[in-house]
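These are the structures in question, set out in turn.
What follows is calculated from the coordinates using simple rules that are stated; it is not laboratory data. Treat the numbers as computed from the prediction; the structure is a model and nothing was measured. Cβ atoms are built from the backbone, for glycine too; each structure is taken alone.
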Structure 1
C-alpha cells in the first residue's frame, strides 16, 4: 500500500524542511502523535532513532523508527523498525516553488493479517489523515 499527498506552503524551503524534519515538532501538526521519544540528540540526521507514541482506535501504540535517508533541504525517509506495522516507510520530499515550498509526504506499508483484509479502508483513512495533517502543518507554518 502506498499513499501520498502534497501541499504548497507559503514559507521558504529551508524553514519548512527544518521544521518538518525535526521529529520533536510532530505532535504539533500530526493529529495522532501523542509524543516523540528521541534516542539521538541534536539536529536531524541520517541514522537518527526515535519512537512515536500514537493514538489509534482508542489505544496507545509505540513504534520505533530510524531515519534511513537524509538530504538537507531536499528529502528524508523514516522507516519503522518495530511496532504494530513494522515495515512502514514515511518519505518527505521538498521542492522550492514560486512563493514557497511544495512538500510531498508518502507512506508505504504492507499490513499483514486482518489489516491486509482492511487495506482499502485503511488506505482511504491514511490518505484523509495525511491531507488533514498537511493542512495543519501549512496553518502552523504560515501563522508563524
Structure 2
C-alpha cells in the first residue's frame, strides 16, 4: 500500500526526470534556498535548543553541496564570462555559509539569502520568458 510520502516521492522523481536543464537548475536553486531558510530559522532558536546546532550544520552543508554541484556543472568554454561570474558567486556563497556555520551567525547567511534570492528570481523569470516565447512560437506555427 502506498502512503502520501510515497506519492510525493514518485511525483518528485517524475518532476526531475521530465524537467528541462533550466528547470533542474531552478530546482537546485530552490533546494539551496530551502536549506538556507531552515538554517536561518534554526539560528534564531534559543541557544538552549539541543537540536539547533545539528539543524544549522546539516542545512548549511546541504546548501554548500548544492553550490558545489552548480559550480561543477558550469561549462566555462560555452558560458564564457557569465560562467566565470557564476563560479565566483557560488564560491562566495559557500565561503559565507561556511562562516555562518562556524560562527553560528545569522548575518553571513542573511547576506547570501538576499544575494542568492536575486539570482534565483532572475533565473525563474528567464525560464518564464522562455516558456512564453516557446508557447507563442508554437501557436504561430500551428
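Remarks
- At a computed 24 (relative contact order in percent (Cα under 8 Å, 6 or more apart)), which of 1, 2: 2
- helix-only ellipticity at 222 nm (-39500 (n - 2.57) for each DSSP H run of 4 or more, over all residues; to 500) derived as -9000 - corresponding label from 1, 2: 1
- With distance in nm of label points 7 Å out along Cα→Cβ at positions 61 and 85 computed over the structures 1, 2, the top value is the one for 2, the highest of the group.
- Which entry (1, 2) yields the derived value 14.8, 45 for Rg and Dmax of the Cα atoms in Å: 1
- Test item: distance in nm of label points 7 Å out along Cα→Cβ at positions 37 and 69 calculated as 2.9, pick one of 1, 2: 1
- Structure from which 0.9 was derived, distance in nm of label points 7 Å out along Cα→Cβ at positions 109 and 133, options 1, 2: 1
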